Structure 1
């Protein structure tokens, strides 16, 4: 019984690790996309987020907020040493 419980707990931990890794990759994609967008704004005065989602100001704001939150998460999510 003990072996079954420890195997189950280990599989849950692995699943949680995979979920966190996936969320970190999504956050990284938002941050990279945001950086590229700011480059486009700075060099060419072209905002790709507004171009793609300009039909909804709330959606544009959501993308900007998710990008900012992703950056904060990546800054403060450091490996514990």
Structure 2
């Protein structure tokens, strides 16, 4: 087979910047309590996300980490746990 050449176009990729804040429904939780709250994220330009962000919460107990919940936030970057 004869050698072949192919041209490809590489575009710049700029990763979208965003901010994240977490608020809890209570100030203090005790063993056995259900922890609930809201995660809010904002895109760098303040508009909605093109693809809803995913949400993953992990509880860290020293050397043990436990996956608590996972899900998809809405297009405005709000997730409830």
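Each value in this text was obtained by applying a stated rule to the coordinates, not by laboratory testing. Note that the structure is a prediction, hence the values are computed from the model and not measured. Cβ atoms are built from the backbone, for glycine too; each structure is taken alone.
Below is a table of values for the structure above.
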read-out	value
Top of 1, 2 by relative contact order in percent (Cα under 8 Å, 6 or more apart), largest first	1
Structures 1, 2, by distance in nm of label points 7 Å out along Cα→Cβ at positions 42 and 58: label with the highest value	1
Mean count of other Cβ atoms within 10 Å over residues 26-33 - highest-scoring structure of 1, 2	1
Among 1, 2, structure where Kirkwood radius over Cα pairs in Å as derived comes to 16.1	2
Given 0 for helix-only ellipticity at 222 nm (-39500 (n - 2.57) for each DSSP H run of 4 or more, over all residues; to 500), calculated: source structure among 1, 2	2
